[in-house]
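The following blocks contain the structures, represented as structure tokens.
Only the coordinates and a few stated rules stand behind these numbers; no lab work does. All values reported here derive from a predicted model rather than from experimental measurement.
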Structure P
Amino acid sequence: MPLMPKRVKYRKSQRGKIKGNATRGNRVNFGDFGLQALEGGWLSAEAIEAGRITATHAIRGEGRLYIRAFPHKSITAIPAETRMGKGKGEPEYWAAVIKPGMILYEVAGLPADAARDCLARVAYKMPFRCRLVARQK
């Protein structure tokens, strides 16, 4: 089941601009290793869920997985072959706004090579380039 907010003040949100690098959520805080986004964009709730499933398969119950991205933004779309006008479309899916440098996933309790393998599999599912980062001591 993809993530989404329980309730929101407004169903439809404006697109907005993704400017600059992440100043918050850009350090590994909970685990030992993290997956850091190198590009900005929208990360859909389905992509977050696909990464979660891949990571839990790779961890095999040994370590702990932390998901640092949550989809707060509703993305709307108008059906194909619809004429201009008639207002803004209905919400299609929910997405997290990702800035470059943001940590998306963290793992704890795994050896370095297992964590690298796990996060490499998750990075393959992401729609933008990512890298592995270790916790700063």
Structure Q
Amino acid sequence: MKIFIACSKYFYSEIRRVVVILEEMGHEVSYPNSYDEPFAEERFREMGEEEHIEWKSGMMRKDRENLKPQDAVLVLNLEKNGIPNYIGGATFLEVYMAWDLGKKIFFYNQLPDCSFTDELVGINPVVINGELGLVR
């Protein structure tokens, strides 16, 4: 299966560990847009509002193209700053796009308790509770 990893840039250090396991299981894995430069957004934000908007818009457009060839999305929703199962706005948009494209959606941990929990429930992802063997 072709799987796209979606998560906060603050979790990028955890991706490689997960990818190794998924690849051992025979999956082909794609990385988030700015995986090679997790904090690129801050650089563009410092350049100015227009540069930041252009960069952010480009990343969101790229998401759709990255998701189209995938079979599934695995969301690494880990703890961030004391918030369990965190996902941010960009990850939520990736989840929504994947759902809109008819892709399978897996959450590494339980759904977060946040302002868009109801929408995540409606998307009806498979929660694997860290059991990567359930990604199939």
Structure R
Amino acid sequence: MVEVAKRNEEMARKGYKAFEEGDVETVMQIFADDIVWHVPGKSSLAGTYRGKQQVMEMLGKYMALYDSQETELHDLLASDEHTIALINVKLTRGGKTLDAKAVDVMHPDSEGRLKEFWRFGEDQAAFDEFIGG
């Protein structure tokens, strides 16, 4: 099953690159139609989003909340069932910066598209404060 794990890793790398470059078309291609995206915490974005439309609307709101974002992909671990990304995210807004480590847990569908997503940050309270309620 190495081929499936490798495909899942490649799809995740493709997704991070597309998101960083603002390539919405590619991002949409790697999302399963029935994607479920979980945002933890107490910020205005917290909740569960279902389907491409809800997820894209949430991501649009997220991107409107900061001036710039840099995501450094530290490491990526993939199996047939899950893909785990160790990342560092740097957000800037109004002269303030949030620089934080996070772990993204992804569940791909049978074709490698992103079916479910969770992000776990090292300091959820700092993220919630930065994003706002």
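Which structure, out of P, Q, R, was Cα extents along the principal axes in Å derived from, given a value of 55, 31, 27?
P
I have 74 for volume of the Cα convex hull per residue in Å³, for residues 6-61 alone, calculated from one of the structures P, Q, R. Which structure is it?
Of the structures listed, the value fits Q.
Using helix-only ellipticity at 222 nm (-39500 (n - 2.57) for each DSSP H run of 4 or more, over all residues; to 500) as the calculated read-out, with -7000 as its value, let me know the right label among P, Q, R. It would help to have the intermediate numbers written out before the result.
Working: P: -7000; Q: -13500; R: -11500.
Derived from the structure labelled P.
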